[in-house]
Structure 1
Amino acid sequence: MSQFSLKMDVADNQFFTGKTSEVFSRKESQKARAFHSQLAGYTPTPLHSLTALAGLLGVRNILVKDESKRFGLNAFKMLGGAYAIVRLLCEKYDVNLASTSFEKLKNSIAEKMTFATTTDGNHGRGVAWAAQQLGQNAIVYMPKGSAQERVEHIRSLGAVCEVTDMNYDDTVRLTMKNAAEKGWVIVQDTAWEGYTQIPTWIMQGYGTMADEAIEQIEQAGSGAPTHVFLQCGVGAMAAGVLGCLLDAYGPDKLHSVLVEPELANCLFRSGVAGEPVNVGGAMATIMAGLACGEPNPLGWPLLRNCAHQFISCEDKVAALGMRVLGNPLGDDPRIISGESGAVGAGVLAAILHHPQREKLMQKLKLDASSVVLLLSTEGDTDVKHYREVVWEGRHQAGEIK
């Protein structure tokens, strides 16, 4: 088998305590899932077993949760935005969450509202979808360099979508300013002083993925995961999912690894420092969904306490993951995974081909007994770029030796 070396910096978490969170827990994830399960078209997304790839790498199994199948939106993000909007409206109109639906809420709304958000594409699409279902307005801002296909997906749901000339974090600040001036409701998955409730609900909504995966693993009898690799932007998804998983498996038994692009590695740097560290600049990574430079302060304590390791990697790692998942080994199922969704698989594939493979395996505590859980959080939400990577060889792994 060929060898090549991709850049992956791995940092151990010196601040690990194992302290979990009542806010991001399996109980809250199950509450969110109970709501999602009432929506038309709901079904748990597939959990695939990549046994052939696992055998080649030298682990017991690799499990991949495929979020490209979520409500026909090709990504997981609607789980958070829709849940937060519903929680907001239930409080506003004194509606019982446990017995509500989009149609009931739609009939309760006395006057039209406008939901505003910043997105790389998937979160905004989820907010636009929920607003459309409820007969409300949505305005979505996207950072500089956003893919036109993602813009059109949002506009097709009836939302206003504008691309700025700023990075993600500065675009969030623009959204805040405009919303304050115009009376819009911000639906954002990061938090700041005075804005915590809605992002908390969004993060709890993401826990539906984890609760489904726990149930699917139990039903399959494949054994509890020993590792989970979670990709991070601001860390909202990672915290919402990890909190649920830790309740099921325990912080000392589930080896959790957070993965980021090196051009937007705020959580990697925060993990090394033991406190939040922001990253600025263009953050021009292909992993658009992870191009965020400021950790979510709500999720950070859980990630600091319970993540075992942080990885900062180059874009070629994500591209490799896209190719490996889309071109499976043996009888492994084919998974269409976008740039942000594939980076966890890319890390495993990069280890497989690395000249120091055994050293990396030992550092990440991967061995023949390991069961690794990955979340492919998006499909080919930018089809043009997906084809450029998978068919045309953009962001190649490097010279083969």
Structure 2
Amino acid sequence: MRKDTAFWKQLKEEMIAAAPELGIDKLRVTTADPFLELKEQLVRHRELGHESGFEEPDLDLRTEPALIMPEARSIIAIAVAYPSKMKGAPVSEPGKRRGILSRSAWGEDYHQALRRRLTKLAEWIMERVPEAKLMSMVDTGALSDRAVAERAGIGWSGKNCSTLTPEWGSWVYLGEMITNLPLPPDQALLDGCGDCTLCIDACPTGALVGPGQLNAQKCISFVTQTKGIVEDEMMAKIGNRLYGCDTCQIVCPVNRKIDTRHHTELLPDPEVAKPLLRPLLTMGNREFREKFGSSSAAWRGRKPIQRNALIALGNFRDAESVPDVAAVLRNDPRPVLRATAAWALGRIGSPEAVEHLRDAQSSEKDDEVLSSIARALSL
């Protein structure tokens, strides 16, 4: 690739100009240098026990692009804006209570949406530089999407641990492409949060332990994606969230009045993004895939969603759902769901709910479920 600096500068300018036609809302470039400051942060994060468990465990892979592509010279960062408001949202009412998916799970699974755009970008580059080497990643890659985006100037690092863009706030999906092309890098943006701490103050569980510092073990977004039994105190704070949590983004002043709707595949289906809770309890795998399979919320399967639906019904104290919740406690083969159903019945607290708990106490064999029943009866 014997091309001069002017060629790479021109290629980058043309790439940025072509981005909207490729479905990309913002494109910037950074070097493939190691992310040394990020590595220090990740080491401290691990030492404090604040990881979620979903991350790439190798900190070197997360911070050294050359380990992923030895020829790496640049990283292209992209952002795609998604909607923050739901038009025609169905009403949650007694007997027909509804849960909610976080905005990042509305519409088409963003992994697919961004991979499609990165594929188009790769084709655009290869037409002009056939010898280019390219490697794309979206969320599940080793590199930190946010660290790449922030060093490339897509946005700055918000105190809520989101990347905040001047144009679309934090309502953006991020992806990147490592390449051997020596593209000129962009400058990082200055911090735009100032003295604001609204996100930290609003976090329901105190998971934001400091500006840009998240204890994932306490974060509702991460907890809703786990598969085990959730602590009682945490369940009470989950509310009706079925997947993810948007609180720290909703209160952010940068995000106010931003609602980007020009990518139609990312618009929410209200019946998917805000589904009825009771039907979820008896939903089989096939029906779950048909309803939620195109959403990023489906990646952990139906069990977390069903568990979170039980939590939501308990938090609504929805007495009309007692027969449905009791059926889970009585019949479901999964101890996690039976234990959660017991908590939900205790939270509802009606005479009918208490009667079901006492009946289950006499027949249940699992120790954790029995413990949950006992706590529920003491509420």
With mean count of other Cβ atoms within 10 Å over residues 64-71 coming out at 15.6, pick the structure among 1, 2 it was computed from. 2
Entry that produces 15.2 once mean count of other Cβ atoms within 10 Å over residues 88-95 is calculated, selected from 1, 2: 1
Distance in nm of label points 7 Å out along Cα→Cβ at positions 288 and 304 was computed and gave 1.2; which structure, 1, 2, did it come from? 2
Label whose coordinates, when Cα extents along the principal axes in Å is calculated, return 64, 43, 41 (choices 1, 2): 1
Structure (1, 2) behind the derived value 19 of relative contact order in percent (Cα under 8 Å, 6 or more apart): 2
For distance in nm of label points 7 Å out along Cα→Cβ at positions 152 and 256, structure among 1, 2 ranking highest is 1
To which of 1, 2 does the computed value 17.1, 62 (Rg and Dmax of the Cα atoms in Å, for residues 80-175 alone) belong? 2
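Throughout, read-outs are computed from the coordinates displayed, never taken from laboratory work. Predicted model, so just to flag it, every value in this text is computed and none were measured. Cβ atoms are built from the backbone, for glycine too; each structure is taken alone.
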